[in-house]
Structure I
Amino acid sequence: MLDLRKFAEEFVATGWYRDKTQADRDNLVIDAIDERDRDQPSRNKALVDWLNYYRVLMGFSSEARIGVADQILGFADGRGGKSLGLDRCVILSEFGKLEAGIKKITPRDVTSLTSKGLWCCYPNDVPIYDRNAVTVLRVISRIRRTAPEPGRSRYASFLDLWIRLYREIEPVIDQADLTDCTYKVRVLDQLLWYLGDTGFYDEADSPFA
């Protein structure tokens, strides 16, 4: 049986999850989200640049990219607080609200885009949905026979599995040096990204090499 806690301990011990460049990039967008008195074009640019880095605006026109940023910033400015308590039901509710706003700009699937926009608003609570993370969680679910409830949305299923895993390894994350990785949820994001990376067998990219 896969011992995820043990693997997480080994992963954290390498410090591979710490990335100052990424942390600086994340902090820039979170500042733009939180600084409501900043001019709107500056906030839009910071958010669009961050979303472009994660390649979730590919195929969007410049106008549509600004529209998406406006939706995320409008959502952020309407927040009642900055924490969702890592509560699955609350996260799903907020995800649905933001997704509905983004879908006013585009009819395409925006699951990954919405999760990233939502993370910018609640960086302590929201897991980022991406292909690597989904792939790994599916494998873990199959091995452990812990499939999510049927008939749920892709993000709801992802969130169920992610929170189960996070709660299991949270004690390991709590002991981690979060220098250059300010937000605890990003440690698991990095672990899932590493496990799901198509270059997994490239020793140059492995923290265990």
Structure II
Amino acid sequence: MANLPINFEAKLKDPKAIAAGYPYSIKAEHLMRDFVDAKLLVDESIHSSGMQLEEVSVIGELGYPARKIRIAPSSSGGGVGGSLHPFKITPNATNPAKVDIAAGTVYHETGSIVISAQTGITPLDVFLIKITRNAGTRVVSAAAADPYSLGFDAASTQTNQYLHIGSYSASTITQHWFHDVSVFEDLAVINGEFKLVPLAMIGANFYAIP
């Protein structure tokens, strides 16, 4: 770290000035130069991930005003800051106890499904995208983004695949997914057996051939 512009300890060791100067008086300009140098400048531009830093005023040690840097909440009072992105989860504007989920697209082997934006959803513990497949043809027939309890078994099966996009705890939203979903399937050999696996490794497990 660079030294401060004005070293006051060094100034106190300078030859004593008569009637003015250190150590009997200090220059306001010198103080301001140190204050400006010590102030952290926060880049509040929106990152490509949708994240954004912000500086907020807080009460510091001994009750003095202080500053804190944090990830900016959304304009509606919580969630992940920054620009809108697919499947972004934010507090509802009229009821902070509920959440909204932005629209997003699920791409699969034979096309795509747009999951429309949802508003006023009662949150649980996690938010998952559920992809439904035909067990025989493997064609994706449906996709939905919904809240689930923490105890829900989100293991992928022959008919359903799950993607964890966010969490909710103590009114705090944690976003885990920031873009559209590409869900493709492949056949692989796992421990000597054929298994179906998500090609983009979206899923967290392997599942049996129907």
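Numbers for the structure displayed
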quantity: helix-only ellipticity at 222 nm (-39500 (n - 2.57) for each DSSP H run of 4 or more, over all residues; to 500) from the coordinates reads -20000; which among I, II; calculated: I
quantity: Structure from which 0.8 was derived, distance in nm of label points 7 Å out along Cα→Cβ at positions 54 and 126, options I, II; calculated: I
quantity: If relative contact order in percent (Cα under 8 Å, 6 or more apart) is computed and equals 13, the structure in I, II; calculated: II
quantity: Which of I, II yields 4.0 [distance in nm of label points 7 Å out along Cα→Cβ at positions 134 and 150, calculated]; calculated: II
quantity: Ranking I, II by Kirkwood radius over Cα pairs in Å, the structure that comes out highest; calculated: II
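Since every read-out is calculated from the coordinates, none of them should be taken as a lab result. Note that the structure is a prediction, hence the values are computed from the model and not measured. Cβ atoms are built from the backbone, for glycine too; each structure is taken alone.
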